[in-house]
Structure I
Amino acid sequence: MYHLFSPFAIGPLTVRNRIVRSPAAIGVAAAGGFTTPALLQHYLSWAAGGVGLVISEPLHVHPVTEPGSAGLYDDLLTPDLAQIVQPLAAHNTPLLPLLSHAPLEWATVQTQPLADICELFVAAAWRAHAAGCRGVMLDGAAGSLLHQLHSPLVNQRADEYGGLGRLRLATEIVAAIRRWLGPQFLIGYRLVVDELRPDGITLHESRVGARQLVSAGINLLDVVVPTDPDQLIAYFPGWQIPLVESIRGVVDVPLIANGTLGDAELAESILADGSADLIGLAQTLTDQPDWPAHAAQTLDAISAALHASA
C-alpha cells in the first residue's frame, strides 16, 4: 500500500489516509456564520472524493461581520456544524473545525486583556465536541490573532504575553481545552514556523515553540509559512519541506506538510522518507475534489512502469 493511502493515527483519531484538506476560506457562509447548502456541498465533495481528514475554513470564536465568514461563537451554531460533521462521518472523513480569532488593531494587540479570549476558544471547542467533532485545530496561521501574538513584528507587549511569552495565550488555550475535554479530544495547531522576514518569527524559536505547544497538550502540528508575492522566494513544489523536517527533529507528534504538494509522486516521497506524516492540500482539492483517485492512478502507473523496466 502506498504511504499516501495508508491509515494513520493522530492521537485518539485514526484517519483512512494521509490526505488532508488544508483550511482555506470558502466565503459562502450565511449571515452570522451559519452553514449554507453551497458550503456543505464543498465539504461533501472532499469527503466523497476520498480525502482522509478535512480541516474546516476558519470558524470564528467571536461574532463575525465579514460576509461569507463562518463561525462557532454561539450555541445556535452547534447543530449547524453538526450538519457538516455527520455527512462527512458517513464517508469516514472526520472534520476538525479550525477555531480562529480575527486579528486585532495594532495598538489593541499591545493592551487587550487576553483571559476572555481564552474563554472564547474553550467555549467554541466545547461546541465542536457537542456537534460530534473528535477534535479541533487552533488557528495560529497568518491572518489570525494567535499569529499576531506569536510574531515579534506585531507583538511588542512588555507583559508575560510578550517577548519569550508570545505563545503563552496559545498554550493556555490548549491546556484549558485539554482540562475541559480530556485526553481523547484531539487538539491541533497551525504553527507559523518562519516568517522569512528580518526580525520576524524564526525557525529556531519555532522549534522551541513547537515543544511548548506539545507540552501543553497538542496532538498535531500543521506546519505553515506565510507567502508574500513581494518576497523574492521561489515557491517550488515542496519548498517548505526542510522547515517541516526541522520541526520533526524536536517533537514526536504528527506533522502536516504544505506548500504546492499536488504532485502525487512528490507527496508519496515526502511520506516515504518520513519528512512529514500528512499532506495538506487546499487549492488542489478545491479545483479537483477527486484528486485522491487521480493520485492513486498516477502512483499505479509509475509503479507499473518501474516493474516493466526492471
Structure II
Amino acid sequence: MIHSMTGYGRAVKTLNGREITVELRSVNNRFLDCTVKMPRAFSYAEDAVKQKVKESVSRGKVDVFVGVNTIESENVRISLNRPVLEGYLEALKTISQDYEVRDDISALNLARFPEVFTVEKPEEDEERNTADIVSVAEEAIAAYNAMRAKEGAALSADLRNHAAVVLSYVEKVEARSPVTVAEYRARLENKLREVLESTTIDENRVLTEAAIFADKVAVDEETVRLRSHLAQLDDLLTAGGAIGRKLDFLLQEMNREANTIGSKGNDLEQAHNVVEIKAELEKIREQIQNIE
C-alpha cells in the first residue's frame, strides 16, 4: 500500500474523567519531522506520542495536537491556612488602629490574599495518563493513515497512467528509429548524385555512411533501459510501502535515458516524441514528491 505524505486524522475519547483530543496533519518533507503540542501539565507523554507516530510514518512534516479537558472532579481539597490568615487579620487590625483607617475587613477581602487557602490535588498517575493519551493517538493515527492510503491509491493510479503514456512514446521512438536511417540513406544517395553529377555512385560508400549514421543515432539501448525502468516503476507501485525515495532515484534514471535519446536524434518527429516523454516524466516527478 502506498501512502501520501499529506493527510489529516482526528480522534476524541473520554477516559478517566478527561476528554482527550488528538489531531494529526502533515505535509511533504524529505525526512520525518514530528512536532507534538500538548498542555504543559501532560508534557511527560510527548515522547510516547512521538514514538507512535514514528511507528507508522517514515517521511513528512507531521504536526500533532493533543488537548486534555477535565470533565469530572479530581477530589481537590481546599483547606484554610490559619496561621497565614491570622497574620493578615492582626496586620489589618494594626493598620486600622494606628492609622485610624476604617475597619471594613470581610471574608471576601481576606480570601483574596495569597496563600490564605491550601489546595491539595491527588497525585497524578503519569503512567495511566500517558496510556490514555497514546490510546487516543492510535485512533487518530489510524484515521490519518486511512486518508493517506486513499490519496496514495489515487497517486498510484495517476502514476501508472503517466507511465503508460511514456511507454507509448517509447514505442514511437523505436518505430521511427529505422525509418530515420532509411531516410538518411536516401538523402545521402541524392546528395552524392548531385555532387558527382552521375547516376552511378559507390554503393559501398553509401552503406558505410548509412551504417555510421545508424550507429550514431541508435537508441535501442536507451529504449530498452527506459522500458526496464517503467517496469520497475510498476513493480514498486505494486509492492507499496515507503517507496518515495526509490521512485525519485528511478525517475532520475528515466530522465537520463530520455536526454540521451534526445541528444542522438536529428529528426523532427523523434524530437517531438522526446519532448512528450520528458513532459510526462515531469508530471511523474511532481506526483512522486507527494509519496512517502
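Just so you know, all these numbers are worked out from the coordinates, no wet-lab data involved. The structure presented is a predicted model; accordingly, all values stated were derived computationally and were not measured. Cβ atoms are built from the backbone, for glycine too; each structure is taken alone.
Comparing relative contact order in percent (Cα under 8 Å, 6 or more apart) across I, II, which structure shows the greatest value? Provide the component values of the computation, followed by the final result.
Details: I: 17; II: 25.
Going through I, II one by one, relative contact order in percent (Cα under 8 Å, 6 or more apart) is largest in II.
Using helix-only ellipticity at 222 nm (-39500 (n - 2.57) for each DSSP H run of 4 or more, over all residues; to 500) as the calculated read-out, with -12000 as its value, let me know the right label among I, II. Don't jump to the answer; show the numbers that get you there.
Values: I: -12000; II: -21500.
Of the options listed, only I reproduces it.
With mean count of other Cβ atoms within 10 Å over residues 145-152 derived from the coordinates and found to be 23.1, which of I, II does the value describe?
Answer for the origin of the read-out: I.
One of I, II was used to compute Rg/Rh (Cα atoms, Kirkwood Rh), and the result was 1.45. Which label is that?
That value comes from structure II.
For FRET efficiency 1/(1 + (r/R0)^6) of positions 9 and 153 (r between Cβ atoms, R0 = 25 Å, to 0.05), find whichever of I, II sits highest and give me its label.
Ranking I, II on FRET efficiency 1/(1 + (r/R0)^6) of positions 9 and 153 (r between Cβ atoms, R0 = 25 Å, to 0.05), first place is II.
Among the shown structures I, II, from which was the value 0.95 of FRET efficiency 1/(1 + (r/R0)^6) of positions 161 and 273 (r between Cβ atoms, R0 = 30 Å, to 0.05) calculated? Write down the numbers at each step before the final one.
Values: I: 0.20; II: 0.95.
The value was obtained from structure II.
From which structure (I, II) was distance in nm of label points 7 Å out along Cα→Cβ at positions 129 and 257 calculated, if the value obtained is 3.4?
I
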